[in-house]
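Before anything else, here is the set of structures, which you'll find just below.
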Structure P
Amino acid sequence: MATLPLQGLLVLDFSQFLAGPSAALRLADLGATVVKVERPGTGELGRSLYISDQEFDGESALFHTINRNKKSYAANLKDPEDLTRVRKLVTRADVLIENFRPGVMQRFGLDYDSVRELNPGLVYGTVTGYGTEGPWKNLPGQDLLIQARSGLAWLSGEAEQGPVPIGLSVSDIITGAHLVQGILACLVRRGVTGEGGRVEVNLLESTLDMQFELLTCHLNDGGKQPQRSAVNNANAYLGAPYGVYQTADGHLALSMGDIPKLGEIVECPKLAQYTDNKQWFVKRDEIKAVLAKHLTSQTTQYWLDRLVPMDYWCAPVLSWSELRDEAGFQALEFVQTLTRESGAEMDTTRCPIRINCDKIYSGQAAPRPGEHTDEINTTYNLT
């Protein structure tokens, strides 16, 4: 592969758990040298944070999914000698990422105002749960709690259900992506003016931004609460047939489309009466109920064989096992293998970005705590 676009940049990753480390991971994927600054011995708390009982070479498998392709520098920030070395390292860095609660970095003299004096060209990225102002600023910024406070949990599930959270750490992931965007923007500006900058993101704002389409509707229709469909809800603001339907042997996803045309394709005459497209939202539960009953009469593939040739937007609902067997997934070559010097191996996903048509792979597993301390001390003349 040709030289990656961020090759030669040094990123210091002081962050923990998911949002900050996922941003640093993406910068590493794009060629930056990412140094994870963590406590000696135990390292980052995320090393022992499990979302299942899976381990990889004695540590949480989750940790390796977001900390591959990084180096580890062990430093006790309460130790004056270690802190002095870290501050020297900051003078050599291009980017610093941290996600401590407000005030923590300031206690060590590593807040933006302090390090800007050491390195005016540094791009400083901060992740918080709720920002640095307001009555929520000191609350724990955890993904499920953010989904709850942001209104996101009221968009999934059927009308008669309570709130339904999304089944992955979506707030952390989108916040990490926003942080990368801000960092890259500041790096571009630095290339023109030499000026660094501070990038601040928080989980709440990123989760609100992710809802911008639906939230904008809410802001402009008198503040009405979105009404989820009572039948196969998939988007509170979209009409029939939008949703997931049970078939004789599985499930079928139907996107936006003409209802009478759909009725013709799947041979459901009851749908022919809904000629006014305004009815597709107003009477969406009624339409969906008719369709839901009808689609259980045949298999998923039976319906796909009729819908796909007519260019009606649809897809089978696949499990991960089924997805991996599909030629379309295999053609992506999206799985890579991480290895450690011990010989341990673990499969994970690769970077989704391609540069000059090349896929980006990085098979280096997450480092052990302090694995690269001596190397970094020598490389950057910190001792």
Structure Q
Amino acid sequence: MIKPLQDITVLDFTQFLSGPSASLRLSDLGARVIKVEHKYKGDLCRNIYASHLNIAGQSGFYQGINRAKESLALDLKEPDDFAQVKAILPHADIVVHNFRPGVMERLGLGVADVKAINPNAIYGEITGYGHEGPWRDRPGQDLLLQALSGLAGLSGDESSGPVPMGLAIVDNLAGAQLVQGVLAALYAGEGALVQVSMLEAALDFQFEPLTLYYHDGEPVDRGQENAAHALVGAPYGLYKTQDGYLALAMGSIPFLGELLNCQPLLAFTDAGRWYAERDVIKAILAEHLQHQSTAHWLSILEPADIWCAEVFNWQQLVAHEGFTVLDMVQEVNSPGGRYLTTRCPIRLDDQLLTQPEGGPTLGQHNSALRAEFTGAKP
């Protein structure tokens, strides 16, 4: 299929996760991504994690987020290497980085430097905390952003203390928002500076609780029983059953009492109290649900159109038809071997966006890129 960004070239100075997640999505949509890496170290994500997490000779984290990119390994402080970047810049539609404020300017690749060479380029950047304020020079690392933004105070129950999410949510949010801004600038048809900070991405993600906080000034109370969403009343949560776990979303408490033959729930007839009394209600549910299997409860709840689900682990998920029908896994080929990974979740005209190439080795495309943009022999 013809991908919408197939004529777009991205000069990518990003590393770790937030920036590479953005250039990955642009690549999935058809863009050519030239990934500029440190000449000797490469993207630090290549080797930062334990070796048992490697795939095809590289960090699995690197492989998962850098598929189908071209690797150009340079030392930007060396004149010849810097000249190669300057030779590519006139051909780049998009330039992206996720360094701390001032780093690209010191390298001679700030937005003014790039615009002087290519006024039509879209210059996209992700910082940790923006260009102003006391945190501007702090490391923009996901766990630190979850901590500072208040995000870690939304998961778990009140007695558990702050609980970070089990993946790099802020990195991925910032990368996705950079892509949105870059695509909007492409649609406008002229060069632009697109900026996203991880802190702002994390704050935007919390628009619901922050809006309420500015309304009433009250901190979020996560509750003590089966906490799942700090702003939603009972029965919202995960409950242990005889052989697993059951997820319950919103629903009528007395109706649940009838369906589950749980008499104590019949007393909670005032829907306006299901938030204030959520811990009491959830404790009743938790005690009741543990005496039968998950399948037993689903056989009662699903026909009654109660929003519920079994809690799967990955082994259960990938074996289920609900997962396999999505065709969400693709096999890609890298110099170190073939491996399975997820595909882009976007469909265009009912077509899947897949890519057959995995992550490149460090400097894999140096010779070809040098020949293409400087005329030097490979």
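None of the figures in this text is laboratory data; all of them are computed from the coordinates on show. Keep in mind that this is a model prediction, so the values were computed, not measured. Cβ atoms are built from the backbone, for glycine too; each structure is taken alone.
Descriptive notes on the structure:
- Largest in distance in nm of label points 7 Å out along Cα→Cβ at positions 143 and 351 among the labelled structures P, Q is structure Q.
- Which of P, Q yields 2.2 [distance in nm of label points 7 Å out along Cα→Cβ at positions 167 and 327, calculated]: Q
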